[in-house]
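Quick heads-up: structures coming right below.
Since every read-out is calculated from the coordinates, none of them should be taken as a lab result. For clarity, every value in this text was computed on a predicted model and none was experimentally measured. Cβ atoms are built from the backbone, for glycine too; each structure is taken alone.
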Structure P
Amino acid sequence: MTAPVPNAPTTTTGSTGSPSATPRPTPSPTPTDPRPRWPLTGRLVDRASDARHAAVAVKVPDNQWEHPQRGIDAADIVFVELEGYLDAQGYSSTRLVPVFHSELPGSVAPVRSVRPVDVPLLSPMDAIVGNTGGSKWVINYAEHHRAHLEVGLSYLATQGTGSYGTDPSRVYTLNGQTYYDRATICHPKVLARQTTRFRSGPPAPYFPFATGTQRPSTDEGQAARGLEVPYKGNGYRMGYRWDASKKRYLRSMPWGPHVLADGTRVSCDNVLVIKVHQHFGKIFRGGGHDEPLEDVIDTQGAFVYLHGGKSVRGTWRKGAIADRFRFTLADGSPLLMAPGQTFVELPDTKAKITLTA
């Protein structure tokens, strides 16, 4: 096993911006419906055996230069992170981590490198991570925690297996150098066959879903048909708008609707905003860009959850690398989420979240 990375972000650094009151820890609610469910969406599964395989996450860029994307609409969960590149050229933004389990699409694109926060986000679900590599210290950090996730199946490490491919129409040349950052494709079904680790699955349930006679916490929430989540200060805003006819939130990028390569408008059942302390640790700089650090280990902070045109607020808490998030509402009761696809936004603690009724 790779030795631990010195000063890796396994503890908090700086203020988390969490509420002053410390919530009492609450266990995940016990499901009232014993029927088998997909662990990452909470939806019913016909046969429990159908879920006995690994979750596959893929690192996907989210800046305008690398749009449009493919395949992310099949994800059970999509995490939205700070990308990390300095934005002197004007296109640094966010990076996505769609996680696939109830459906493994034929292809997901484009594919990019891992980030430090991927380790604590994906470890609770023992995920296999499709990627194109990463900074040396980030890979070492992930390898140190390889009991909980697999990042070693990168583009270069799996050549010849069919796990990845290249879209020639998206290869480009700049200043005489050829670039593939918009052109790499991941094939999750094939990638999952390259390891025996985590193959038996299923991953542990990630969110506290309402089952049986339980109702989502938002049934008693405040009206929230619109949401804006800023990054890079407060000017670069991700948007969500509740569509009552589709009963889903439609996602927008700062430049317009979030639309995939096949014309599909990106949408989801749930939006979960987890505010985290973002910073750039100088000791980790190198390799061409600064690595963003987002504190989610052994700490807590504020969250906002939206479903069905309504919202609730509370406090989140996460312990060690492989611990799941725990969510407590303002009255001290545990959050209950509606089954379905979830987008998880991870803005800074100082971000000014805007909700519209």
Structure Q
Amino acid sequence: MSVMTEQAKIQKVRTIVMQAGVDLRVRYPILYRQNAIGASILAFALLGMLGSAWLYSQSLIPFWICIPVIAIFASLTHELEHDLIHYMYFKQTPWAHNVMMGLVWLARPNTISPWTRRRMHLHHHKYSGTEHDLEERGISNGEPWGIRRLLIISDQLMSVYLRPFQMHQMVELFIKAQPADERRTALKAQLIGFIPLSYLHYGLLYSFVLFHVADWVAPHVGYSLIWPVWLVSSMAVVNFLAVVWVLPNLLRSFCLQFVSSNMHYYGDIDPRDVIKQTQVLNPWWMMPMQLFCFNFGGTHAIHHFVVKEPFYIRQLTAHKAYGVMREVGVRFNDLGTFRRTNRWGEYQ
């Protein structure tokens, strides 16, 4: 293996992973019905989220069960969005494709529009691990560890609030890397990509947090707050939406972004070297996080080698992929990445 070129190693992984997918489909022909499977998974996830919300509204489950259960269902919609970005479902039926895109965004309103994210994500595959990689840098990849990085992982708007000049540079680099005739469109998409769902989500989140923090702090500092009747009535709606829509996605996105920002390498790799773009990051202590991002740390590295396989196929063929990935030098559970600020080698 050591005498093979990097591109030969990459091709070896791709060949084995793609053959594993072919073998799986031959064994289970239903897997050829990719559109139907994608639509069915979306229906299952949305019904799971709505059903859990109904159970909570009827006081049949407590909030501390409702939030994580909905977060698990929502993690399926993230995987579907990722597949949709690569046109894996209904490519020949644009209206169905766009309906799915809209529904996966509705299920996860704390994210940028999937139509805007498509440009960012395809760009990520070209420039993974470089300063141009807006998608990963936006969720803290390459940042030193501390309170700021944890806040950036927790809240996408914090990524802008806590480093406005750095984010401006990131977006500028991203726009400049686009074809000249697409730069204006790309910039416009970035500016409006959070409208309307993300702003609604964060408006609900901040209203929920500020109200309850004020309500808790006031008596401890000698104040008695008397809220207007209209505000109390409004907060009943906000509280419900927080439990069934906002907080599940806060939990889901924190887990996903913690895993993703640390399984991607940054700063000292050749973006064409897929072997060094990512690692398989699935130590036992991260299993609770993997639960809320559908084992992203265990399978996303496979996606960098073979882009066009749906997420459920990656899960089913991972055991075959791992063997050849180890052979060619893909790292597994390289926990030194936390100390090295996500560099492949020692951070200078």
Structure R
Amino acid sequence: MKVYIRSSACISAQKTFDSTDLLSDVIEYTTTRLKPVEPDYKEFIDPKQIRRMSRVIKMGVAAAKKCLKNGDTEMPGAIITGTAFGCMEDTVTFLTRIVEQNEELLPPTAFIQSTHNTVAAQIALMLKCHAYNNTFVHKGISFESALFDAVMLLQEQEADNILVGGTEEMVDTSFIVLTRLGLYRRQPVSNRSLFKTEAKGTIGGEGAAFFLLTHRPSPGSLAELTALNTFYKPKDTADIEKRIAAFLESNSVSVDEIDLVITGKNGDILNDKIFKDLSKSVFKNKAIANFKHLCGEYTVASSFALWLAANIIKNGVVPEAVLENSLTVPVPKKILIHNHYQNKYHSLMLVSAI
């Protein structure tokens, strides 16, 4: 059974939420960490509830409601989300209060909202949706795991109009820890020139992206999610090449049919070596695009890539801000997304025109 992306909504460090133009006005940052361009949450959430919500909950609820609105759907058949760190702000708040108050008289709100499934639960509560609700916490493939679950539900005809999203927030505590581990850069860098400065580490990011998936296309549908695959800790570049070839072959698609390859290149020397090697082998002479200089690196950044791919196919134009090489890109019909997180969690997504 084919899976179609009926609508999408994305909150990121760029103007992706309300803008009708696809990344025509890219925001430049000179920093080590990108923060999202947040909408007016009062349009989607009761102001009394906003005060009790952390940033990731607000982003998730707003993006989910916007996605449903874009898909002319009031009630989803299921709600599935993916996140690696969950509600970090509430988690840090709760743990800090444990220390400061000697484990006594702790307010329960931060604890209740610190769980990973809080975003999916809040969406269901606000919509009064009693359907299937699940959250996947699978590190660098959390969003892809949510997609897999949605695809299986559609194939088994257990639900339709499934709301799938990836959410992640960056707080000072987690950013400091991940920077010490070498994931992020210690010196500010312009995101527009991120790939021109070879160094260890990249720029941090956060955001929320939601998609409404269905088993049948509609006139306003964005694209078709043709195939999805993940793999863990490949041996070397040759192993990755074999997996990509097998993925395309299993879906009866040749490399020549791919109009655009969207990679998870993020400006880190070790991270990008894989993509550079692939661009000289399996993806030689293919148009290549990157996206993490726009949204930053985070565990569910692949949700931004899927949002980008679906909208590129719908609009028929590849934004200049994402293109890596000067190859002429036709009106894209098939886009391959290859992302990895710390070279452990790899994912492949094939997105096609309807």
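Some points to look at:
- Rg/Rh (Cα atoms, Kirkwood Rh), for residues 240-279 alone - structure with the largest value, from P, Q, R: Q
- Highest-scoring entry among P, Q, R, by distance in nm of label points 7 Å out along Cα→Cβ at positions 192 and 216, is R.
- If helix-only ellipticity at 222 nm (-39500 (n - 2.57) for each DSSP H run of 4 or more, over all residues; to 500) is computed and equals -21000, the structure in P, Q, R: Q
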